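Chemist: There are structures below to look over.
Quick note: the coordinates plus some simple rules give every number you see, no bench work behind them. Note that the structure is predicted; figures quoted are calculated from it, not measured. Cβ atoms are built from the backbone, for glycine too; each structure is taken alone.
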Structure 1
Amino acid sequence: MSVLSTENGVMRFGGVLAVDNLNIHVEENEIVAIIGPNGAGKTTAFNMITGVYRPTEGRVFLDCGNGEKQDITGRRPDLIAAMGVARTFQNIRLFKEQSVLDNVLLANHVRLKNGFFSAMAHWPYYYKSEREMRRRSFELLERVGLVESANEMATSLPYGLQRRLEIARALATQPRLLLLDEPAAGMNPKETEDLTQFVAELRKDLGLTILLIEHHMQIVMDISDRIYVLDYGKTIAEGTPKKVQDDPAVIAAYLGVDEE
C-alpha cells in the first residue's frame, strides 16, 4: 500500500486553478520528486497534503503504518504531523530566538503525550519523557553534524547548516513520510553535494519515505526513484528520472519550443 496517495486533487484560488487533478502515490522507502517551472503548483500540492490548504476537490490518503488507508483531507497540520508526516519549507522557518538544541526539542512535543495536568499528576513520568526528548534531540544533532553547535542561536549557523537544522527539526517529530520543499535552495555546489548524500542516507539509515520539490536537477536525477512533473497545475509526465528527462513535454515545459 502507498504511504501517501492523492486522488483527483484540485486547488482553486478564486478563478485561478493552481492544481488540477493531482494523482500521485509514494510507496514505502521511495524518494519521489515533484518538479516543474515556477508557478507550476508544486508547493500548493505540498500544502494540500500537509493540511495548510483544504483541497477544493479530491482526497488525500495516508497509511500510518498499520496498513490502513486513512483520509487526511483537510485535517489540521498538527494532526497530520502527529500521524507521521513532517515537512520543511522553501523559506527556512526556524525559531530564530531559540538555540539549535531548543529548535529540535520543541519539535519533539508533537509526540509528547503529557499535558499540563498529567505532568502535575505524574512528575516522574513527565521528567522521564523530557530526558528522553533531550537524548533523541542530541542524537539527531549528531546525525546532521550540529551537535557541537547545540547551544548556538539557530540564526548564527551558515545557510547550509540552517537547512540541516530544519530537517533535524522535522525528523524530531518521528515521521514516516518526510516532505522537503526545495532543500537545496540557496546552497553552493559543495553544500548541494553534501545535501544529496545526506538525503540518501536518511532514506537508508532511518527507512524514511521522502517526497521532495527541487529545482536543482542534479539532485533530482541522482536520488529520485520516480518523478512527477507539473506545469500550470497539471501533471504532464511521470516516471523514472531517465524517462522524464527524455520526455518531449518536459523539455518543452522547461526550455520552450519554437512556434513551428
Structure 2
Amino acid sequence: MVIIVSRTEDASTNEVMDWLSYYGEQVVRINENASISNLTVEINNINHTIRFKVGDITVDLTSVKSFWFRRGGIHFQKILIKNCNSELTQSINTHLENEYETLKEYLVFCLNQINKLGDYHQGNANKLISLRVAESVGLCIPSTYVSSDKSEILNFHSKNHNVITKFIQDVIFLNPQGMLLRSTTERVSKADITKMDNIFSPSLIQTEIKKKYEIRVFYLQGECYAMAIFSQQDKQTRVDYRNYNHQCPNRMVPYILPRAIELKINRFMKKNES
C-alpha cells in the first residue's frame, strides 16, 4: 500500500496514481477535504501500530510501503462539544483540539519512518526563501519585489518594464458555482497598476525572463530529471505553460542540464533540507 497526501485538484497526483495502479499497487489518497476517522494507536514493548480510516478504506500502517507528501494536509474527523457558549466548554474544546494535533503529529512521525518522498512539516516551499537560497548557490534569479504600496510597484515597473506577477506562496484554486478558477502567472502593465488602490495586500512582481524554452526539473535523491517545454510560440502558454492548450499541446522533450547547473541545484536542495 502507498499513501499519498495531496489536494483534490492536483492532476500530477492523478497521473502518479495511474502508474502505481498499472504496477499493481494499492493507493490511498488523503486530500485536504478528507477526514481521518476511527484512529487506533498501540504502543508497547512488542508492537507499535496505528490504524485509521479514510472514507471507507481501513489503513494499517504496518501494510504501508511508501508515503508521498505531495501537498495539502491531514485532518481528523473531530468530535467536539457542540453549542459551546460557556467558557468551560470552550476550554474543553481547545484542549480536545490540542489532543487531535498531538495525534496528527504522531501519525506524521509514523509516516516519516516509512520510505517517503516529501516533507510534511516543510510543506510547500517558500518562494522568497528559495530565491535567497538559489542566489546563494550561484543560480541566476529574477529581480523580485513585494509591496502593498502602489507607488512602490509603479517605481519597480518603470525600472524593469517587462514585469510579471504571481502569488507569493501557492496557486489558489476556487470552485464557485461549479466553475474552476485558478491563479496563474500574468504580465503586469503600467495601466494595470494605475487601476489599483493606493494600498493593497502585499503583492509579488518580478522581471519577466524572455525564454527560448522552459525547463522543469524533477529532483530525487541527488539526481536531476529535466524536461524542456516549448511553450514560447503559443500565446496561450507563453507566460505560463500551465494555461494548457489542450487542442495543441506544447512539445515536451527530455533535457540534459549542464553539469554546473546540476551541481548548483544539488547544493540548493541540500540547503533547503537543512
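Chemist: helix-only ellipticity at 222 nm (-39500 (n - 2.57) for each DSSP H run of 4 or more, over all residues; to 500) was computed and gave -11500; which structure, 1, 2, did it come from? Show your work: numbers first, answer last.
Modeler: Working: 1: -11500; 2: -9000.
Considering all the candidates, the number was obtained from 1.
Chemist: Now for a different question. Looking at structures 1, 2, which one was relative contact order in percent (Cα under 8 Å, 6 or more apart) calculated from, given that it came out as 13? The partial results should precede the final answer.
Modeler: Working: 1: 27; 2: 13.
Source structure for this number: 2.
Chemist: With mean count of other Cβ atoms within 10 Å over residues 23-30 computed per structure, which member of 1, 2 shows the largest figure?
Modeler: Working: 1: 17.4; 2: 14.9.
Largest one: structure 1.
Chemist: Work out volume of the Cα convex hull per residue in Å³ for each of structures 1, 2, then name the structure with the largest result.
Modeler: Values: 1: 147; 2: 219.
Once volume of the Cα convex hull per residue in Å³ is worked out for each structure, 2 has the highest.
Chemist: If we compute distance in nm of label points 7 Å out along Cα→Cβ at positions 191 and 231 for structures 1, 2, which one ends up with the highest value? Spell out each step's value before the answer.
Modeler: Numbers: 1: 3.1; 2: 2.5.
Going through 1, 2 one by one, distance in nm of label points 7 Å out along Cα→Cβ at positions 191 and 231 peaks for structure 1.
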